[in-house]
Structure 1
């Protein structure tokens with residue numbers, strides 16, 4: 001099959017590129033090994049409870065500051081609902097809570113209580129960073145990676161605020177610790193900022209480029225932190241919707257094993273099942289290690305490139321606890337994101353970030369419970385050679401993470417309804433993150449910004465996006481990398497690019513919290529609302545019993561219906577016979593085999609949902 005563009009990897013960066021290119025009318029194919037789009041921004045369900053695979057706190061949706069997510073949905077003209085958290089998060093540092101208020105002056109007051117001798121320095125530090133952020137990031141609204149920035153536009157902005165730009169440029173090749181030393185002397189405050197950088201980008205202040213810290217220390221206070229209303233499934237789901245509504249193709253459960261070359265340049269891809277697909281342009285959105293070690297034949301790479309790639313230091317391997325707990329297990333003062341610092345002296349396994357999105361979003365679990373996800377480093381050596389040893393390690397990790405959480409929530413362990421652990425190998429299996437390094441190469445001095453993959457490769461038709469690129473990690477960063485890759489292809493084709501303009505109509509809506517089921521699909525017609533609510537009952541099973549005797553992707557259809565992607569859902573019905581009698585038999589059997597029939601005697605309304613989708617596509 002021949003396409004205009006093939007995108008390898010349906011994570012957030014790849015989906016962003018795919019949605020934008022499809023919107024411009026290009027024939028796009030998204031290819032991913034998973035059955036769900038989203039990658040680290042994906043979701044899964046257990047017993048009707050929704051869990052985020054990775055991303056559970058999102059920035060970049062605010063009406064101020066660096067807000068690429070808002071820009072993308074505005075540019076795509078795709079409505080998107082978000083919940084804004086009251087606090088960015090709370091950090092427990094030496095047992096004391098530090099509340100990260102959106103109001104930066106209030107936050108400085110909070111820090112001043114903990115570090116009284118540094119209060120004046122804190123005010124000066126944040127004031128200086130805010131000035132630089134305003135002049136460099138806010139006064140000239142652009143969403144592009146550094147390597148794709150128009151030199152003329154950059155020079156124009158620099159002339160407007162030369163002092164701020166020169167100061168910011170001086171941060172590029174110095175570390176954050178040296179920047180802090182210009183303001184502070186208390187060793188304890190250095191430990192605090194160490195925890196802040198390690199939580200944001202998995203690096204210490206000695207490793208973190210000052211330019212990166214200067215942005216992240218201020219940006220989140222200005223823009224705020226958010227959660228997609230109804231669960232994170234809506235973020236990749238809405239991008240998939242745009243792709244399919246504009247003629248794009250989602251090729252899921254299909255792993256790319258190699259990038260095919262013709263006449264010395266990339267020409268297509270080969271899948272694990274032997275299929276081949278070709279395109280004029282290719283976008284790769286995965287890790288640099290999978291690219292160089294698995295997808296590109298070594299004959300097309302230089303020794304220098306291989307040495308560089310093999311020398312990149314990854315972020316630490318992560319382990320994640322997913323739990324559903326009774327409400328009594330979570331204290332009343334809990335907030336949706338809590339950073340639990342066990343050891344202020346260094347990064348170790350006691351450093352855990354807990355996400356409790358159900359505090360603000362009550363649609364993702366039953367009313368009498370909460371969803372808890374806890375992520376932190378794992379220094380264990382993981383392999384599956386000895387299944388018994390692997391299971392025992394998983395159990396130990398579960399107990400360890402529960403012990404960390406128990407220090408913050410003493411009643412949590414007894415309130416557990418369900419709990420499981422994703423090891424680094426689990427993370428790699430489902431997201432292709434090598435050894436569970438969820439943020440790819442460390443954003444540390446020596447391998448930051450231009451010392452990472454650029455958006456354009458040395459081949460004119462191969463482009464990169466994702467956390468291995470100049471933008472690095474975090475949902476706003478990878479979104480900008482996807483936008484930059486899309487714009488690079490559009491420039492190459494002399495097509496109109498996506499750029500911010502004043503007065504753009506916003507498609508992002510901030511909804512009241514706590515967000516409840518009666519608020520779901522509030523703007524949809526009543527019949528559509530009922531169908532989408534019915535589709536939400538689908539458990540998105542990894543091994544769906546409803547599909548045992550049919551080639552129709554019922555699981556994928558339900559996912560699309562939930563986000564209102566009826567075009568994509570309708571496209572899956574081509575595998576369903578038009579013979580009414582046979583059709584009824586197949587759908588009845590599928591509904592009877594639904595896992596919900598066994599569990600709660602109430603199967604997903606597969607027949608009604610599919611007939612509704614069919615009626616829209618007749």
Structure 2
């Protein structure tokens with residue numbers, strides 16, 4: 001793995017393939033965002049991100065809450081009566097980045113651009129730390145990952161978080177080399193701070209192993225007089241990293257203060273009072289009086305983790321036993337429990353760890369860790385279902401076990417970057433999955449997106465044993481190995497990724513079709529005011545946001561868009577809305593539950 005060099009010799013072939021993967025990633029993001037998602041937000045989260053991005057693009061942090069508020073309400077957007085502000089519940093990082101796309105009139109291009117850059121960075125990181133073969137294979141695994149293909153095409157903030165995490169890891173690698181360490185520490189702090197602004201829990205999980213390794217490195221410099229000379233040079237870039245991270249992280253309380261007047265407000269709880277990270281009666285839907293009332297605990301955390309990992313095992317690289325048929329697609333659209341297919345994307349992970357660690361004591365350490373972690377899951381240990389105390393002991397024991405390798409690395413006379421970085425990558429996986437045990441709900445609808453930022457680590461570790469085969473049997477097998485890897489990737493793209501992602505076409509009843517239907521009914525060039533009315537036809541007793549979510553998606557927060565959707569929720573509201581927008585052409589939409597009809601369509605139904 002080019003272990004005698006800090007920077008591997010470049011291979012022109014590798015560069016060409018890596019550049020092709022960058023363009024492939026960008027193209028697939030553009031293609032899927034158009035064909036599957038119509039470049040519209042489909043989740044409540046996306047709605048709120050887009051709303052806030054439009055506010056930022058207009059040069060504001062918040063806007064005055066439009067009245068009547070219920071008419072213009074959108075999911076996860078808060079109309080805060082105490083300050084009269086309207087804003088997203090989410091931290092501001094992703095919306096700030098997405099605002100660039102809003103200003104250019106092409107929101108989709110931001111994730112597409114970041115997706116390509118992420119692939120390029122993973123290639124560079126893998127090439128420099130391990131070998132060009134590892135870098136190129138890992139870049140291919142990320143570019144073809146079903147999880148990446150899906151999220152890169154969405155308007156969610158996970159792709160930007162993935163990019164920032166990759167920048168952070170690459171910058172940390174560069175600062176550890178000692179050249180321009182202060183600059184690289186600043187870049188690492190910027191990337192980690194932006195991750196914190198975008199997905200705070202993700203930043204904590206990803207940073208944890210790097211914090212541990214940094215502490216061990218600093219302590220190791222104090223062990224004798226000669227090593228003591230390295231303390232300040234080691235500390236200086238870490239201080240820069242920390243300061244920049246904290247400064248950017250301050251954007252969260254500043255945003256909270258601008259929106260609510262209180263920097264300590266948890267904006268999530270303004271939508272759902274139980275939406276908190278932690279354990280006990282403060283957190284989770286189960287804390288509500290009509291539920292168990294005891295809140296989130298480790299039993300629930302393990303259950304959600306097991307559900308999510310079953311899908312992660314398939315969505316990482318698309319390696320499964322079984323096909324994505326209508327039954328599986330229905331599961332992807334409606335269920336959040338065990339994935340019905342057996343995912344095999346983890347198969348190369350243990351091999352990569354054994355090859356990457358190299359030393360015998362580390363392989364023993366890893367074998368013990370695998371037995372401790374995997375055995376209770378495979379045998380379906382009863383304590384995982386009902387014993388919080390034993391689960392806490394199990395999790396904490398694994399946490400302590402994870403601290404051993406970096407301690408030994410730091411205090412050994414010879415630092416070998418390959419085992420160190422193999423552990424750091426494993427640590428990001430364990431850290432990110434671990435911190436989400438404290439969140440009360442899992443995530444499967446847009447893949448297991450809470451774990452998305454572990455993708456570089458999974459890809460790099462999984463690429464190590466493939467590159468080992470090339471190193472072991474010589475360059476003459478390189479192209480055969482690459483051909484096999486490419487064939488596997490193309491197969492997963494066609495047989496898994498395509499039907500898996502297509503299952504989300506029109507998800508939440510959102511598509512361009514409803515927008516086109518409005519335009520088809522316009523009789524003038526005036527802006528359209530679509531008034532959403534309740535109709536008893538359909539059997540539901542209320543209007544649900546999905547019934548006109550497509551129109552919400554194109555309604556600007558400032559209410560100056562070509563189409564404005566507004567809900568007629570009580571007597572007199574319709575007249576108020578018409579008077580509020582006198583120059584708009586009025587089009588009526590009639591809704592029951594998630595179903596919607598225009599006036600002419602409703603008339604045909606009534607006939």
Structure 3
């Protein structure tokens with residue numbers, strides 16, 4: 001706790017220097033509140049202050065209903081008052097004619113830096129997240145009842161926007177022009193790494209579209225020799241135990257992962273066979289969207305930068321709004337996706353075959369799912385984008401009071417853009433779009449949606465009046481010893497980001513933290529070790545390598561240890577045939593070790609300076 005307080009005080013000091021503001025009283029307030037409230041003041045209360053501040057930027061004034069846990073001096077909170085005076089008038093709380101974007105950055109940096117610290121939530125908050133997941137499922141069923149009134153408009157716009165792209169994907173599936181793929185994470189049956197290439201669980205629904213003989217085996221002879229129906233599962237490891245009937249399919253395993261101390265993130269881990277074939281469909285969708293002249297400028301599951309650039313433009317001109325949705329993926333109904341695909345039979349059947357229908361939720365048992373999919377499905381992200389795009393166009397169409405044509409949609413290029421639930425729309429249509437989203441059962445997160453003021457955010461970047469005011473976040477606790485590898489790597493990254501942001505005192509403080517544990521020389525961004533970013537000449541502590549003909553520097557290098565996971569026989573052959581590209585695997589030991597690293601070590605050695 002003391003290390004986090006000291007780090008925060010250094011950041012406040014740097015920010016005060018930036019704007020000639022005395023922050024000593026602010027540091028004392030933080031220390032007193034942390035002593036009384038604990039770490040939640042840094043991780044929950046301060047981020048809430050930032051959200052109230054952003055909402056005030058949106059409204060154009062400070063309302064006394066916000067900043068409730070902080071005292072006021074006239075029209076503004078006392079806390080961070082020196083910075084607030086550069087943005088709002090203290091007398092009446094109205095935003096200044098020319099607010100200082102540096103002050104906007106300073107307030108957000110001081111308040112948000114610990115908002116996503118990777119720590120476990122309390123058990124009460126975890127249980128509440130699971131209950132919220134189940135409650136959201138009930139809301140989806142309620143929204144499904146109302147969807148029949150909107151389905152005609154939804155399917156008509158879907159056909160206009162996605163018809164040609166879905167037709168191409170449908171044709172490629174019919175021709176067998178697809179390739180399955182295993183993801184890098186865990187699965188519902190807890191298979192990891194190379195073990196997935198010997199998985200033998202399949203479903204009848206999958207079999208109707210993706211025959212197991214063509215997708216689990218390298219040849220029909222191998223499939224016939226290793227398939228024994230309804231055999232005891234304790235038989236040979238490579239036997240297909242059985243084709244599962246729909247009522248016997250494995251449910252997704254719903255878990256939490258760290259997000260903030262206020263609430264964890266809920267994800268659903270898919271069965272191996274489902275994830276395997278989801279990846280095949282995802283690859284087709286991604287390729288065909290990138291080839292589609294109408295869709296490519298509107299939606300993407302690969303590139304965030306277009307969204308960020310449009311958010312920058314929106315902050316400068318005010319013509320574009322940025323919208324964010326709450327529980328976005330969990331509120332996309334399976335009925336929405338069925339309506340999208342109703343004119344593309346094979347694709348619709350393939351998507352449905354790879355969709356898990358039940359979920360195992362801790363404390364609630366196995367529940368049926370009305371939602372299309374939760375985070376964890378490879379198809380969750382693209383289809384939520386597609387559904388949201390149709391909802392947006394429905395709203396615009398309602399505002400225009402006439403059906404949209406393709407010409408109308410082409411005219412929206414550069415004004416409408418989606419990356420998942422990060423949404424950009426023209427400001428003039430914002431309310432109509434919000435109403436359309438609500439009518440389909442989605443919840444617009446008003447705390448993270450902006451269209452009135454000069455603040456915008458999208459895809460991890462924030463802008464105010466055409467200036468980047470994105471903050472640097474502390475992701476992990478500071479390291480206390482060399483064995484704290486993840487914390488050490490995170491701290492080096494934090495230090496280098498703060499260096500580029502110009503917070504010099506904080507940088508010197510973090511330099512001292514790292515140097516107590518490992519050598520910490522300056523080197524280029526391309527160096528392979530844990531090194532300091534710098535604008536100064538790279539000469540400190542270097543020596544010349546006559547073999548490599550380049551300067552070297554002694555630094556700490558992180559070595560990740562991948563689990564031993566040997567793969568041979570037909571499983572290894574299958575892995576070869578599923579590989580993308582013509583080049584050999586960059587990891588020569590991929591048949592001996594596989595999966596995500598289960599440990600990491602620090603080694604100090606000479607590395608290239610550049």
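Thinking of 1, 2, 3, which structure, once helix-only ellipticity at 222 nm (-39500 (n - 2.57) for each DSSP H run of 4 or more, over all residues; to 500) is computed, gives back -11000?
1
The value 0.45 for FRET efficiency 1/(1 + (r/R0)^6) of positions 103 and 215 (r between Cβ atoms, R0 = 41 Å, to 0.05) was derived from one model only; which of 1, 2, 3 is it?
2
Matching task: 3.5 is the computed value of distance in nm of label points 7 Å out along Cα→Cβ at positions 31 and 263. Pick the structure from 1, 2, 3.
Answer by label: 3.
Every number in this text was worked out from the coordinates using simple rules, so none of it is lab data. Computed from a predicted structure; not experimentally measured. Cβ atoms are built from the backbone, for glycine too; each structure is taken alone.
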